[in-house]
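Where a number appears in this text, it was derived from the coordinates with a stated rule and is not lab data. Note that the coordinates shown come from a computational prediction; the quantities given were computed from them, not determined experimentally. Cβ atoms are built from the backbone, for glycine too; each structure is taken alone.
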Structure 1
Amino acid sequence: MVDMKKIINNIILATTIIITISSCSTIKDYRGYVPDQKLIDAIRADVDTKETVMSVLGNPTMKATFDDSNWYYYNKRTERWAFLKEKVIEMNILAISFDDENYVSEIKHYTVADNKVIDVVSKKTVTHGKDINFLAELFGNVGRFGSATNGPTAGN
């Protein structure tokens, strides 16, 4: 006779292994929008305006809040394995610049190869003041206050 408890334990073990392996698969994500190249080619510098670009390409993916002279249409494809940091596999950015009269002045294309890593400056900002430790902070005000009779009174 077959031991039922052993069979159930094997099924549970196999199920756990399958779920664990499948949960660690690569997660692929695709975000953004870059229009078809035919639509991009239809836009001409010094001829098209913001209105015509909006009618051909739609709303930009991103534009500055206070400076409406640059519009960006972008997409990117990323991959991430389990809980690790995502890696950008593909990125396309279409940057359209406008002049003061809202005419297209420049059209640029960027990819992952154009991406630059910005190093964070780890230097500290120098401040002018006292450099005190915890104890000096704790006991620094002892003896600095006058008695209640010599202090300020209401109305002065």
Structure 2
Amino acid sequence: MASVPQTTPSKVDLGKRLIAAIIDGVLAAGVSFIPFIGGIIGGLYILLRDGLDLEFMDKRSIGKKLIKLRPVRLDGQPMDPLTSAKRNLPLCVGMIGTIFWVIPILGWIVALLFGVVGLVLGLMELILVLTDPEGRRMGDKLAQTKVVEVAE
């Protein structure tokens, strides 16, 4: 695994982050079409993607790997699944609600509430990426991480 790059106060190019997020979103959405378990697999990918110890991913999402970005912990330790889960939890709230769709009426209401909360959190995350000097969103602050550009 590559060494953890030194972090700087500058923020990563927003276009690169957007492209990486789109790649990851397409992957998760594609997997979600697998009957019964696809949504769970897609949701787990989004939640754990930055901490999976798979050689082809190098402890970052496939989108970040392709676009040459890396989430790093501010304490210098390597990314792990728990840190990834903390970092990506605000992006998964809406997906959690999909579990309730199988329960008629009350479940649908709960699912819609999770969806609305997920949408609000997603908008807050986007605003923070745009306005924070380091591009750190709420998930980054919760997990004590930031995204940096890397050579590989």
- request: Work out which structure the value 0.95 belongs to, where FRET efficiency 1/(1 + (r/R0)^6) of positions 47 and 111 (r between Cβ atoms, R0 = 30 Å, to 0.05) was derived from one of 1, 2.
  value: 2
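Upon calculation of FRET efficiency 1/(1 + (r/R0)^6) of positions 71 and 103 (r between Cβ atoms, R0 = 35 Å, to 0.05) from the atomic coordinates, which of the structures 1, 2 produces 1.00?
1
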task: Name the one structure among 1, 2 that relative contact order in percent (Cα under 8 Å, 6 or more apart) of 19 was derived from.
output: 1
task: For the read-out helix-only ellipticity at 222 nm (-39500 (n - 2.57) for each DSSP H run of 4 or more, over all residues; to 500), a value of -17500 was computed from one structure; give its label from 1, 2.
output: 2
message: On percent of Cα pairs over 24 Å apart, which of the structures labelled 1, 2 is highest?
response: 1
